[in-house]
Every structure is written in C-alpha cells, then in structure tokens.
Structure 1
Amino acid sequence: MKAWLNSMRLLAAVSSVLILGSCTEKLDSSGVCAVLCPPLGGAVQNITIDAVVLDTAVPALSGPGAETRLLLATRGDTLDARIILRFDSLPSTYREGTDTAKVITLVDSAVLRLRLDTLTIKGGIPVTIEAYDVDTTANDTSTAAVLALFRPDRLIASLTYTRSGLRDTIDYPLPNAHVLAKAQSGQRLRIGLRAVSLGISQVSFFAEESGLPTRLRFRVSADTVVAPFTITPFSKTPTDDPIARENLGDYTIFARRPPEGSPVDLQVGGIPARRSVFRFDIPSSIIDSSTIIRATLLLTQIPNPLLDPTDTVFVLPQLSLAGSAVTDPAKAAQILTGLGIDTVKVRPGDSGPVLIELANAFPAWKQLKPSETPRVIVLRSRDEGVSPLQARFYSLEAAPGLRPRLRISFTNEVPLGLP
C-alpha cells in the first residue's frame, strides 16, 4: 500500500514535467523562442535498439462491472453480450405526507430508464430486448449459472425497437405485478437483458461507473402527490468483497465472445479489455545527456479479423508511475499519466508496422531514477470497456524481426540559459 501511495504522489510532479518538457511549440516571439528553444547542438544521431526488456498483456479493469458502459449485442456466433442489473434493496413501505409508513400494495408505471450511448450503435434492423428474472443464490462469479436463467419461464418482458427508436434515453416497461411481488416479499430484483435480432445488433448503455446509471422507476400510489420511487443498481453480494459488491450492481456477461489471441501476443482493448505493458532499459547517456528529438516504439501488428476488422481501435500510450516495489504489471498498468500526444488509429484486421511516439516520456524519465520508478509505457484502448474491438501485436516471444524495438533520434544536450 505504501508503494502504491508513493507512486500516486508522483502523478502531480511528473505531469508538470510532461507539460514543460516539450520544446516544439511555435511561439509568436522569436526573441522568447531563442531562449526557450535554442538551436540543436551537434549532428542528429539515429539509433534503433532492443530497449524493451519486458512486455506483457494484462487485464485493463479490476473485474466484472468495473466498465463504464454495458454492452448489449447479438452477432451470431461471434458475440452475444448481455446485461445484468441488480436492485437488491427494494422498498416495502412508503409515506403519504406526514402519515405513518404504509405497506406497498400497488406498483404502477414500472420502467427501467436506460441511458444509451448512441455512438456505439451498430446494425440498422429492428432489435428485440428481452428481460429475464436472473435472481439466483449461485456464486457471484458463476457466469454459467446466470446464463442458465435466460430461459422462457424466466422471461418477464420483451420489446422491439427500430433503429430510430434507439434514442439516448429509453424507458423499458416492466410488469407491475412482478415488481410488486418482489417488493412485498422483501426479495431482490435482478434483471438480465438480452438482444435478439435477425442480423447484427450492438449497443452500449451507460453503467453506474459513468455517473449515468440505469434507474428503476415506479409509482406506489394513485395519488400523484406521492413521488415515484427511483432506484439505482445496488448489489448486496458478495458479502466478503466490498469492491466486487459495488461493481456488480450492473455488469456485462458473455454467452459468446471472440476467442482470445495467443497468450504470448500483446493485446489492446477487446472483451474483457486488455492493456499492454512495456518496460524499457535505455542507456543513461541518452536519457541524461541528450536532447531527444523523436522516440518511436516500433511494433508489428498481428491481424485480428474476427470482429469488425476494418473498424478502428484508438491506441493510447500512457506513462506508468508505479514504483519499483509494484512488481505486478497489472497493478503498474493502473498508475498512469498521459503523454500529451494523439492516439494511434489501428484497424484490427491490419498487419505490419505500427509506430507509437514516446518522445514526451523522456523528460519525465530524466527526472526519475529507474531503480525507483521503472521506465514503463502502457498501451490502452481509448474506448476501453466500451468497444469489443482489439488490436494485437507481436511480443518479445516472436521472431527477432517482429519484436518490439525503440528508435531514437537525438543530439548532444544543449543547456538552456541567457547568453
């Protein structure tokens, strides 16, 4: 924990270094630029080195339910993603004015208010969204047990939407009697949503982690003075893991998903989302005594044709500030700061070289001792946990010509200062 906190303290300091470390801005005053951006000293040297000493793919999220979007998709044999919503704390009484609490005997206008990310819609034909009662006492990690409850006798609602009907807010009606029975008996309400379509259908709804969660809304009185109940997803299990319990208020499960790549390959994005971690060993003479003009991580992409091969994965390089005491790459991949550069656009089905610019990392590395803060870069998807698309790259386990390498252009360091 101490190592984790120490790494987090570096974030503010290094962020300022990254902002000030670049000298590529075009300043309006030539006099100022002469001081801040002096001419480069000496000839430019270009080298390509085997600087990557460790690379690996790690989980991007802390577990099921940590994503900011909930994927609902049906894509034949390639992808079948479903949504689980848990409402484990339903009211059994209500008040009218200053009266004592009354037992709920009526439920009216019960709906799930879903917030849709309209930019994620794929497929133009009607889609039917089915709702199932998926309450079970099975272990929370048992996906098979939950999937087994998507069966006809558990179906509680079904509604078909055209493409134009998929708007940013959807009120999905639930049977009033079903919600009433759960509330009166003190049971929890756990709903599973499934998409059914004759073709491709894929949408994403905002999860609780996004700040725009699905809400269960219903009235309990014919008197309109009595406000309707509005409930957000909430899970009471597992009782021994508060983080997992909070995440499992809403989450995505997969009945089918594209097969994972080779365990020795590097992956960015996908479902479940992955990140790729690179640790570098760069000569200190370059880090400490040179002016870096350009630094590029050279990767070779592996084609992944299984899902939307001509679509785009936006690959975002970030600097890890995890200290040397953080030996788990998955944890190191969570302590990140931006590099202030654009994302790299990659099509999943492509192959060949991919260039990742890293020059902005060098000012931070110059300020940090590698023995205390290893030089680590993490590649993540900009749409992590939202898009199922995944880019794949060869790792150090590949043939020599396919392995990651680092290309650096630099000159002798030029000291700053007034003449």
Structure 2
Amino acid sequence: MTTPRPLTGLRVLDFTTAWAGPMACRILAVFGADVIKLESPTVFDVWRGPAHGGDASRYPNRDPGERPINRNAWFNTQNHAKRSLVVDLKSTSASRILDDLMPTIDVVVCNYGPGVLDRLGLGFQKLQTWRRDIILLEMPVAGVGGEWSSVSGVGPTMEALAGMTALTGYGDGEPIPTGPAYLDPVGAYNAAFAVLIGLRAREMTGAAQHIELAQQEAALHWCGEYLLRAASTGDWPRPDGNALSAYAPHDAFPALGTDEWVAIAVQTDEQWRSLCEVIGRRELGDDSRYALARQRARYRDEVDAIVRQWTKDIDKQSAAAQLQRHGVPAAPVLSAAELFADPQLEAAGFYIEFEHPEAGRHRYQGLPFHFGSMPIDYGRPSPCLGEHTAEVLAEVGMPQDEIEALAALGTIAISPAAASPGSRATRTTKGKEQT
C-alpha cells in the first residue's frame, strides 16, 4: 500500500523556467502535488535548450539526439514527477483550454519577468475569475515599490543586487560571483515554503493569496551579519579570499595529488591545539604567537604555511578524517565527479535513478529531506515536451476529437513520447532499487 503524501490532491500550474521556479515546483510534486508544467510549443523553458541543440555537455554522451529539448540534463534534473502540457496561449483557441483547466488549479507558480502573466491574460485578477481562492506565487527579481521592480534577472545578476558579489573576492577590488548561482535554489526553497504558508492561510480564511517572493530579499539572509555590521558601524567588510578575521587557519589547503584540496576551519584555541597534535607539531599549541585566535590571525601567513607543509603530503580524505577525529572542522574538497560517486550521499539515499524515454537511464540528485514515516516518492522522470497534453485535457473533460483538432491547428502539442512504454521511473533509495 502506497503511503499517502501530504500534498496529494493539490494541483499546481508550473509556469516557470530555468532553475528556481522549476525546483520549487519539483519539491511540491515530490510531496504529492499534481504539477502541470505549462509550456509553449515555440518558446521553451531555457533549460530545455534550443530545438536544434546547444552546449553538448548538457546532453547524455554529449549527443543532443533527434529531440534535444527532451534530452537536456539541466531540464531533466529539475522537473521530476511533473506533467507537460503544451498550449499556445496566444492562440484564439487557448481560452477554451484555460476555461476547462484553470478551475481545477489550486496554485500557480511563475518566475517569468514582470508583467508576463498579465500580458498572457493570466494575472491574479483573471485567475480569480476561474478559481476564487487561487494561490499565485510570483518570483520577481526585486519587490514591488522601487525602481528595480520591473527588471528581469538571473542568478548571478541577482547575487550582485543582493550584495553577495561584493562579499566575494580577493581584496583587489574586483567583485566575483559565486559561480553556481546560489540564489536559484535559495529561491526555490523559499518559494515552496511560501506556497505551503499560502495554502495554510487559505485553509484558515478561504481567501485567495497573491504571494510575491522577491529574489533579492530571499538572498539577504546570506548577508545578515554584514548588514547589521554596516548598519551599526558603517563598515562593509573587505573580501579576502577564504580568510576570516576571527579564525586562523581558515582556508582550503593543497593536498597530495594534482588540484586536490582539504578545507580546514579552526574556530577555537582548543581546536588549534588539536590540529597541532595531529600534524606532529604539539609545541605550537602553546606558542605565544599562535596560542590565541587573535594572535593566529595576526600571523596568518605563518600559520597557513605550517598547515600547508603537512597537508601537501597527505591524501585529502585522510587529512580530513584525522582532523575530524580530533574535533577539528575539516572536509575534503570534492569535485563534481567525486560527489556523483560519494559513498556518504549514496548511503543517505540522496541519488535517484530514472529511465527517461528519450534521455535513457541516469542518476539525478534528490532532495535533502528524509522523513522516517513518509518515504519520498519521486514518481516519473522529467516530462518530454507535451508528453501529457492529451492526458491533462482529457481529465478536464475535453473530447478526444477536439484534442486532435487543436493539435492539428497547432494550439497544443503532443509529444511522440506520450505513447512510449516504460516512461515510469525507478529510483535508488539507500542502495535499494524501487519502483
């Protein structure tokens, strides 16, 4: 017997692109929501990539295949358990589809630019004509009310707007983006949380909810201590690589091998003495130059050189393990390939496997939630474009002949994969393959 999931019965219209919005809806889908990804037949989710294929590294075996939009690893990573409904919203026939579909929708999530929903006739007031208690979550770059309210953005530009870029660098005055666009997953988790709060509010009041989740504001918790410091002292910290004023050593140190590193962060004087014992330099634990944190920070270059002399001749995993056993915060710096095969993540059941009808069988990352009495069901692999168009329209009462007529007009699109067998996924959980 399948364990019921907490969002079973909830229907979400996923009108999002790229990472933050799709990931938010993926979280809702994994916990039981029926997430319908509303897509265009001509303008694709940017993570599907162009119809003719794009960067080869995003496709299995670097091969875009016959339909690259269904094989892009970026898209297939963030859209598990969803259904794809392809409708040309600019078509005169689209209103018929929306009139049938929208009354069944509980939540709409959108991370497109400001004004897109209104221009497509899907603004909050219009949504309420279909469903009086609808919940709409929009994810603009900046909140309504200022000069940046109407701008569009992506992860790196939003990091800059939130001050994160000003906190990273090497003290030479050049700000450096973090690289992997942290704001996208941060926005995704905030968005999923906001939807749940909106649902709870609707339960209590029966009222519709229009939720604005500004990505700039969602990111500011990364900079909270610095904002307080600036407010109280007028001082904004000067980026200095991995160094922190209160801690030493605090850096990634070269380990045995080529481009191998171990991160070490000593926060207390007791940890420093433990580190000195591990590296065979116990006498330095009481050395007046290094015994106290404020002194170690003053002699940071000397401290780093001492640690580096030990780490350079030892495997990063071994170095981290020895330090951890003595209470010193340390970790090997893992590459993407190492993370993909990491035994810790494998043992924790983090990775899942899907047999995608066009991309084949591959491993994907799951979510960092583990509930003792509620197994997470990742369901099906990410959908091919239009894979569930006919299925969804039939569910809301549209006759088959009308579905076929709309497909012939180009108002909707139905993927060839919709009829392909074996599109249900299998997954690996704590080393055991399940369906």
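No value in this document is a laboratory result; all are computed from the given coordinates. Keep in mind the model is a prediction, meaning the values are calculated, not measured. Cβ atoms are built from the backbone, for glycine too; each structure is taken alone.
Compare FRET efficiency 1/(1 + (r/R0)^6) of positions 136 and 360 (r between Cβ atoms, R0 = 30 Å, to 0.05) across structures 1, 2 and report the one with the greatest value.
Largest one: structure 2.
Of the structures 1, 2, report the one carrying the highest value of relative contact order in percent (Cα under 8 Å, 6 or more apart).
If we compare relative contact order in percent (Cα under 8 Å, 6 or more apart) over 1, 2, the biggest value is for 1.
Out of 1, 2, choose the structure whose coordinates give FRET efficiency 1/(1 + (r/R0)^6) of positions 152 and 168 (r between Cβ atoms, R0 = 30 Å, to 0.05) equal to 0.85 when calculated.
Of the options listed, only 2 reproduces it.
Out of 1, 2, choose the structure whose coordinates give Rg and Dmax of the Cα atoms in Å, for residues 104-311 alone equal to 24.0, 76 when calculated.
Structure of origin is 2.
With distance in nm of label points 7 Å out along Cα→Cβ at positions 96 and 232 coming out at 3.1, pick the structure among 1, 2 it was computed from.
So the calculation was done on 1.
Quick one: helix-only ellipticity at 222 nm (-39500 (n - 2.57) for each DSSP H run of 4 or more, over all residues; to 500) came out at -9000 when computed from one of 1, 2, so which one is it?
2
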